[in-house]
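Next up: some structures, all given as structure tokens.
Just so it is clear, none of the values below were taken in a lab; they were calculated from the coordinates. Here the structure is a predicted model, which means the values were calculated and not measured. Cβ atoms are built from the backbone, for glycine too; each structure is taken alone.
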Structure P
Amino acid sequence: MLYIIRHGQTAWNVQRRLQGQTDIPLNETGRAMAEKAREEYRDIHFDICFSSPLARARETAEILLEGTGVPVVTDRRLAEMCFGEYEGQNIDAQPEDSPITAFFHAPERYVPARGAESFEQLFARTGQFLAEVAEPLLRQDKDVLIAGHIAMNASIICRIRDIPLERFWTAGTDNCRLVRLILNSGKTAKSCTCL
């Protein structure tokens, strides 16, 4: 079984600032959310957790799995999407013609700004991770957890559920909410359950 979870709250989440690959830590609420998730999901079995190397995702995974002995392995391919010069900017203060406005409201029209990553690049690296790391473990009947970020997680959910880019945000995940993605015999099933 494949599971995915988004990191807990950060100060930039509260301030509605675009985090991307800027390494913002969890705030106290975020840590409390991860502790609550640990209790809520304590009966779910994981063999291994792969996490974004960014502190907010890694710490969420470490808190969630505290005392279980489940290893947390970081993988750069699970980092959040890079937004270049827009990182740190307020999401709600963007003008209509901003790439960030398109990103959130019409992702199929998103054109990355200088230094930012495209959807194609995001899907390529998360797809490579699934093919090279997650799917071989799933074929061995391992229970795999991915700890990540809203856009990175959505790219995996969209790939597994065949969701088109126009509907990218229907695959968005809430902070510290576990999603179960059902994969059978190494093949992706069109099923996604929020736990």
Structure Q
Amino acid sequence: MEHLLSTRIKTFRERLELSQAELARAAGLDVSLVQGIEDEQVYPALGVLVKLSRALGQRLGTFMDDQFRADPLVVRKDDRKEELAPHKGDVPAPYRYFPLGRGKTDRHMEPFFIRIDPHQEDAPSSHEGEEFIIVISGTVLLRYGQRTETLAPGDSTYYNSIMPHSVSAAGDVPAEIYAVVFQPF
């Protein structure tokens, strides 16, 4: 998946005749991050992918899809595949993403099943759109602007994602969530 993602980002950037610096500026990112992504040295977090997709004029799923499936799209629990495992340099991010909408090419939302490792906190991110999260297991700490909320299994949250936010596992055990990201086009 890493090779496919980096190739797609580079391909769309080149089609728009943008340099890496121009793409970084349009996405509000550091040029070294864009270089690292295209060189397969860094696997971007979801918030970074959202910013890149917006700057490239593409929906988020463009970077993850490689096949079409007719409606209704059904993803069986045993068939989920981890496809996004972001890294920051040599340090793995605390999130393990399992996309649930892959193959539905006309979608406007990005649904995910996500495992969050404990004892690691990701830096807050922000991007246009909205997010909906429901906790399945473990305890989740949501930081939204200056506010902090603790979410237990069965709790949910829905927020505008333009506000800096982060989601992490609270305590010593992993957490599992379903998340839906809406990104206006």
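Can you tell which of P, Q yields 1.1 when distance in nm of label points 7 Å out along Cα→Cβ at positions 123 and 155 is derived from it?
This value belongs to structure P.
Which one of P, Q has FRET efficiency 1/(1 + (r/R0)^6) of positions 35 and 115 (r between Cβ atoms, R0 = 25 Å, to 0.05), as calculated from the coordinates, equal to 0.30?
The read-out was computed on structure Q.
Assuming 0.70 is FRET efficiency 1/(1 + (r/R0)^6) of positions 27 and 163 (r between Cβ atoms, R0 = 35 Å, to 0.05) as calculated from a single structure, say which of P, Q it is.
P
Which of the displayed structures (P, Q) returns the greatest value of volume of the Cα convex hull per residue in Å³ on calculation?
Across P, Q, volume of the Cα convex hull per residue in Å³ peaks for Q.
So helix-only ellipticity at 222 nm (-39500 (n - 2.57) for each DSSP H run of 4 or more, over all residues; to 500), computed for just one structure, reads -9000; which one of P, Q is that?
P
If you rank structures P, Q by relative contact order in percent (Cα under 8 Å, 6 or more apart), which sits at the top with the largest value?
The structure with the largest value is P.
Comparing P, Q, where is mean count of other Cβ atoms within 10 Å over residues 19-26 highest?
Once mean count of other Cβ atoms within 10 Å over residues 19-26 is worked out for each structure, P has the highest.
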